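For reference, the structures are reproduced in the following blocks.
All of the numbers you see were taken from the coordinates with simple rules; none came from a lab. Computed from a prediction, not measured in an experiment: that's the story for all the values here. Cβ atoms are built from the backbone, for glycine too; each structure is taken alone.
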Structure 1
């Protein structure tokens with residue numbers, strides 16, 4: 001009698017076709033589940049990346065808009081300065097002095113979510129190097145003043161001829177000057193300006209570094225070669241350089257008296273101060289009004305800052321003003337950058 005093979009010892013029963021089918025379907029469901037989980041994970045990563053990129057774009061756009069608004073605040077600060085100077089002219093066109101509103105050390109205005117800081121500087125409180133041009137009828141007096149300036153600063157007085165050769169339109173070389181030939185022989189060649197200096201920084205092209213560093217605080221370049229020094233705004237060092245026999249202490253005394261009296265009403269009143277008695281002062285270089293101003297502006301909108309330096313001309317016959325130049329690139333550390341909260 002044959003034994004049933006299904007019950008033969010040591011042998012496992014074969015799975016039925018139905019069992020194999022169930023096992024295959026189970027494996028397929030497992031693969032499908034893993035695939036779905038991978039797709040969900042990938043979709044989550046992609047969605048997260050898209051959201052992050054979107055947030056970066058929104059943040060960058062917000063920063064760009066805030067920066068643009070800060071720039072507009074800076075331009076608004078410039079307009080404020082123009083209005084201050086116009087009102088100053090209407091209140092007293094006869095003279096400009098350091099006791100007036102425009103001369104306040106720190107003018108701060110609060111706007112929504114920010115504000116502006118202004119500083120207005122009288123450019124006619126410094127020596128205008130363009131008065132050394134041949135078109136200035138007072139050129140000889142300007143040369144004498146510049147000689148006093150370089151002497152007081154222990155610099156070569158011959159540097160005045162470097163300015164004159166740079167400004168004049170000819171190619172004639174002065175004893176201590178330089179013209180195109182000298183500049184073209186440099187490692188980085190260039191030509192002389194042959195025109196008025198548009199900015200004092202041009203002087204770095206023909207002065208040595210030390211002379212430029214020492215002279216720069218006392219110099220300015222104005223488009224008018226006949227501009228005058230305002231005796232009501234010049235500092236003690238400039239007063240001292242009106243005559244090489246004048247001491248700095250005497251110059252400080254004049255400035256202190258002037259500021260306590262809201263300036264001199266006439267140049268003659270300035271010349272009659274006891275400290276100037278017996279000294280030859282170049283009257284033709286002096287005035288009591290100013291036409292050229294520098295406006296320094298720091299503006300903030302939210303977390304963005306904008307810096308603006310504007311050169312302004314104010315007409316002495318009606319008080320109207322004209323912006324001659326703007327520079328958004330310069331950052332200032334010379335006056336406070338504190339701002340009110342402004343609703344931020």
Structure 2
């Protein structure tokens with residue numbers, strides 16, 4: 001049969017395929033997280049979403065749900081592991097006793113040098129923790145450095161020397177880090193960041209502990225007069241996805257997401273450092289008296305506060321605690 005008889009049907013079928021591709025729904029990647037729109041993590045994730053769209057020609061659509069819109073912070077992990085969500089962001093220490101090794105960066109003054117932190121995304125330490133995450137049913141794809149600058153705020157007297165902690169009711173983070181505060185005579189009370197302002201205002205707490213950016217965004221300057229800024233510990237927000245969802249992606253889409261993840265990891269360093277620097281100036285501009293901890297003061301605090309947390313950490317993570325500390329020391 002002459003080829004011309006097939007020409008129209010072939011053109012018609014090709015047109016249908018093109019039209020179908022053009023109208024195909026994009027693959028949706030919902031990312032649940034806990035931070036508000038003004039937080040610098042949100043800005044970083046918005047950049048990630050735009051980058052993914054560009055790299056996949058719009059075939060993968062990242063949808064961001066901050067401020068716990070889709071799930072509470074503690075619910076993100078099980079929701080992703082079960083496939084109810086494609087992806088989420090969690091603070092590394094929120095894994096608690098589920099993956100105790102994830103809290104290693106909370107050991108005071110263990111891992112707060114920026115040059116070392118910058119090496120983490122390509123390190124053995126990261127690979128070790130990613131393996132732990134995989135064992136719990138999620139695939140880790142990005143670690144975003146979010147802070148290394150903590151601030152100890154107070155209302156009546158500045159907290160500069162170790163003796164200044166004695167008898168002070170201070171916001172704690174969790175049972176692990178609270179060991180350091182107890183060791184210096186403080187009375188820590190762990191509570192979510194959203195509750196601290198009210199507790200300070202009501203006198204339930206005398207002092208706060210948070211990162212400098214959060215101190216400004218949560219308006220600590222309205223209820224606290226003093227602040228000591230210290231490279232106390234390092235915190236990451238890490239991105240993880242449901243493995244089954246990931247495995248259904250084409251190799252090209254997986255490669256695009258990995259490239260976008262690597263880029264946002266790198267972008268996080270200058271953004272986080274600039275945000276912290278701006279927050280210090282903003283707090284001072286609002287009338288807070290800030291003290292930037294000297295290297296000698298850091299060593300004095302480290303000598304007393306690091307060991308109690310390290311001991312508690314190793315007890316909580318008997319399988320991999322020593323290993324992750326060793327790997328962090330290598331950086």
Working back from 0.35 (FRET efficiency 1/(1 + (r/R0)^6) of positions 241 and 273 (r between Cβ atoms, R0 = 25 Å, to 0.05), computed), options 1, 2, answer is structure 2
Origin of the derived value 3.2 (distance in nm of label points 7 Å out along Cα→Cβ at positions 201 and 289; candidates 1, 2): 1
Test item: FRET efficiency 1/(1 + (r/R0)^6) of positions 209 and 305 (r between Cβ atoms, R0 = 35 Å, to 0.05) calculated as 0.70, pick one of 1, 2: 1
For Rg/Rh (Cα atoms, Kirkwood Rh), for residues 89-136 alone, structure among 1, 2 ranking highest is 1
A value of -15000 was computed for helix-only ellipticity at 222 nm (-39500 (n - 2.57) for each DSSP H run of 4 or more, over all residues; to 500); which of 1, 2 is the source structure? 2
Value 35.9, calculated as mean projected area of the Cα convex hull in nm², assigned to which of 1, 2: 1
